[in-house]
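> Structures for review follow.
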Structure 1
Amino acid sequence: MSEKVAVVFGGVSNENEISVITGAMAANVLSSGGCDVLPVYITQNGEFYAGKELLKLNTFTQNSYKKCMSAYFYDGAVLLGRRGKTKRRFEADCVLNCCHGGWGEGGGLSGLCAAARLPLAGADNFCSAVFMDKYLSKIVLKGLGVKTVPFTYVRPEGGMKRVKYPVIVKPTSLGSSIGVAVAENEDELKEALDCAFVYDSSAIVEKFIGRRREINCAAYMADDKIYVSECEEAVATGEIFSFEDKYEGGGKSVFPADIPTEISEHIRETTRSVYEKLNMRGIVRFDYILSDEAYLSEVNTVPGSLSYYLFAKSFKDFYPVLEGVLAQARLDFVRSQKMLLKTGILQNIPLNSCKSARK
């Protein structure tokens with residue numbers, strides 16, 4: 001019997017459309033490998049739809065996803081129905097998270113799967129929530145002794161301290177370089193913050209590292225072992241690796257990155273260390289800024305295209321990686337169920353102990 005996998009993508013996020021690309025890719029890879037795949041799409045309004053039609057990108061360009069059945073997570077399955085009535089149960093062996101941004105990547109889907117008793121191939125609630133927030137990420141990474149770029153946390157009502165220019169402004173909880181801008185002076189900083197606050201309720205203002213190189217490295221766990229990719233360099237067309245560089249063909253990738261072996265090994269070891277110390281799961285991409293030294297910039301618990309290109313030369317070669325991640329999720333789930341216990345405390349409490357006294 002083929003493995004049943006629900007691939008979830010989209011979400012209440014500015015990165016919804018980017019997530020569609022990742023989800024459709026992953027669903028097709030798993031389907032080609034022999035899995036029984038159910039694509040599940042979350043709209044920007046938070047509606048869940050499911051159906052094989054979601055394997056095709058034109059389903060979204062024509063908004064015909066609304067013809068699919070509604071989806072609900074409950075009791076180890078994805079329930080499919082119309083008008084509130086269940087038509088079919090998809091008994092999922094595992095769920096693969098392909099949501100970028102929002103609560104889909106930020107811990108909401110992880111919590112939903114936990115409540116519905118569904119193994120999730122991806123980060124847990126803690127890692128999802130922490131690394132969706134650049135401010136919390138800095139705090140956690142500092143606690144692990146990992147070097148990050150100096151920064152200031154800013155909210156609209158909080159004002160801004162004096163800074164040394166140039167700086168780079170980033171919305172706290174957005175990815176894909178949305179709302180990111182470099183500021184050379186006070187006027188540009190104000191403009192960049194105004195823009196960031198359109199997308200998010202807070203921002204971080206980092207020291208801008210000149211003569212920078214952007215290096216990426218990814219890791220995942222399978223068979224209780226951590227696998228770390230070689231380093232990649234993302235080469236930007238401008239000062240930073242922008243949205244256009246990532247998704248409109250502006251930038252380019254150099255893989256493996258042409259950097260000294262000792263720097264590559266330092267980055268790979270830092271990646272492995274953070275992944276291991278936080279007991280992470282799923283495919284996670286670690287983004288570094290390389291200048292005089294390597295700074296860990298961001299941690300992506302659901303990276304674009306699941307960073308398949310760092311582990312495989314083709315989609316076909318990526319299937320064993322995904323299968324290993326799914327198998328680890330199922331193994332972790334079985335282990336967690338064995339840890340549940342009943343204390344028996346209710347047997348020793350009087351039956352009327354929780355009733356209120358009558359007046």
Structure 2
Amino acid sequence: MSDVYVLGVDMIKFGRFPDRTVPDLGSEAALLALDDAGLNIGNMEAFYCGNLGQANAMVGQRILQEIGQTGIPVVNCSNACATGATAFREAWTSIKAGLYDVVLAVGVEQMGTGLLGGSGSGSGIPKEGLLGSGTMPAVFAEAGMEHSRQYGTTFEQFAKISVKNHHHSTMNPKARYQIETPLDEVMNAEMISYPNTKLMCSVNVDGAAAAVLVSEKKAKELGMQRAVRIKASVMTSDPYQERDLVMPDVNSCTRKAAAEAYEMAGLDSNDLDLVELHDCFATAEMLHYENLGLCEDGEAGRLIDEGEVELGGRIPVNVSGGLLSKGHPLGATGIANIYEVCTHLRGEAGKRQVENAKIGMTHVIGLGSACGIHILEKV
């Protein structure tokens with residue numbers, strides 16, 4: 001089977017755009033990625049679109065109504081926070097299968113306000129407020145406290161992740177916020193769900209990102225100078241296990257996906273030069289250091305204390321500023337992470353450039369559950 005390459009990739013600057021529509025945001029990202037690839041919509045053979053909030057609105061077709069209707073197949077994807085990664089992976093799969101040589105993937109979202117999650121309106125006794133909370137801040141706070149119980153991880157160590165990611169964001173012009181947040185400011189911010197303060201929670205923003213994927217044959221035909229090889233593309237859900245269903249499992253599908261991705265790529269975590277992982281909350285990033293095999297279980301606190309995950313450290317994590325600063329438009333995040341890693345592999349990341357970056361990983365997780373991991377390689 002052919003290798004698959006990212007030939008064009010880009011994202012809009014994340015923010016709040018109340019006067020724009022979802023198709024409008026997605027169209028801008030699509031055109032940016034097409035320009036980056038030196039192609040146009042007429043060259044695309046299929047289109048995979050990721051969006052969560054308007055999943056029934058045929059967003060992909062509405063994007064094509066803005067940038068050019070060419071009669072190609074359009075597939076709309078919805079998969080929680082892994083929505084963008086799912087659209088990207090479906091594009092990858094279609095080329096791997098030999099169906100197409102040039103495919104467009106777009107992730108786009110326009111977010112509301114307030115807390116995500118909750119128990120919903122199902123029948124029976126609700127667990128919300130009785131057995132805990134299904135809101136995302138509470139779920140990841142609980143997971144963080146379980147890590148503290150097991151390994152002694154401290155409030156300060158969790159807060160240092162926010163300090164790191166906000167610092168990285170000051171070098172990313174496409175991040176929603178580009179501000180420094182000293183440790184005392186993070187720790188003294190409004191408490192949302194202990195140990196996550198407001199500055200340790202991801203930002204609800206509007207955004208879009210897009211990528212043009214091509215077969216090896218097409219990449220050679222169009223030029224390999226800026227092409228990035230997709231070494232692994234993996235999607236998992238939770239395996240069955242006997243556990244306490246009151247506390248959602250935020251680890252298993254990531255561990256399964258990481259193991260499969262390393263095997264597919266023929267690599268291990270020591271081969272990675274940078275990682276963009278799903279820091280929906282500071283506690284989540286801490287857990288994923290271990291889930292992705294960046295360190296042994298119980299060693300995540302040491303990684304942040306010793307600066308190993310900072311720009312210039314052993315394995316820089318979320319040099320974009322992460323979801324804590326860049327923002328988290330659910331349907332766009334997966335492809336935005338791919339944009340960030342590709343930018344480093346191309347040597348085009350400016351002040352935040354990871355030196356000599358050759359291999360990077362992207363990771364997103366949607367509770368429910370879905371995990372998408374991609375390993376990308378400089379050609």
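> For which of the structures 1, 2 does the calculation of Cα Rg over 2.2 N^0.38 Å, for residues 267-306 alone return 1.18?
That value comes from structure 1.
> Output the label of whichever structure in 1, 2 has the greatest value of distance in nm of label points 7 Å out along Cα→Cβ at positions 259 and 323.
With respect to distance in nm of label points 7 Å out along Cα→Cβ at positions 259 and 323, the highest-scoring structure among 1, 2 is 1.
> For structures 1, 2, which has the highest computed value of distance in nm of label points 7 Å out along Cα→Cβ at positions 107 and 179?
The structure with the largest value is 2.
> Looking just at mean count of other Cβ atoms within 10 Å over residues 227-234, which of the labels 1, 2 belongs to the structure with the highest value?
2
> Looking just at Rg/Rh (Cα atoms, Kirkwood Rh), which of the labels 1, 2 belongs to the structure with the highest value?
1
> If relative contact order in percent (Cα under 8 Å, 6 or more apart) is computed to be 26, which of 1, 2 is the source?
Going through each structure in turn, the value belongs to 2.
No value in this document is a laboratory result; all are computed from the given coordinates. Fair warning: this is a prediction, and the values are worked out from it, not measured in the lab. Cβ atoms are built from the backbone, for glycine too; each structure is taken alone.
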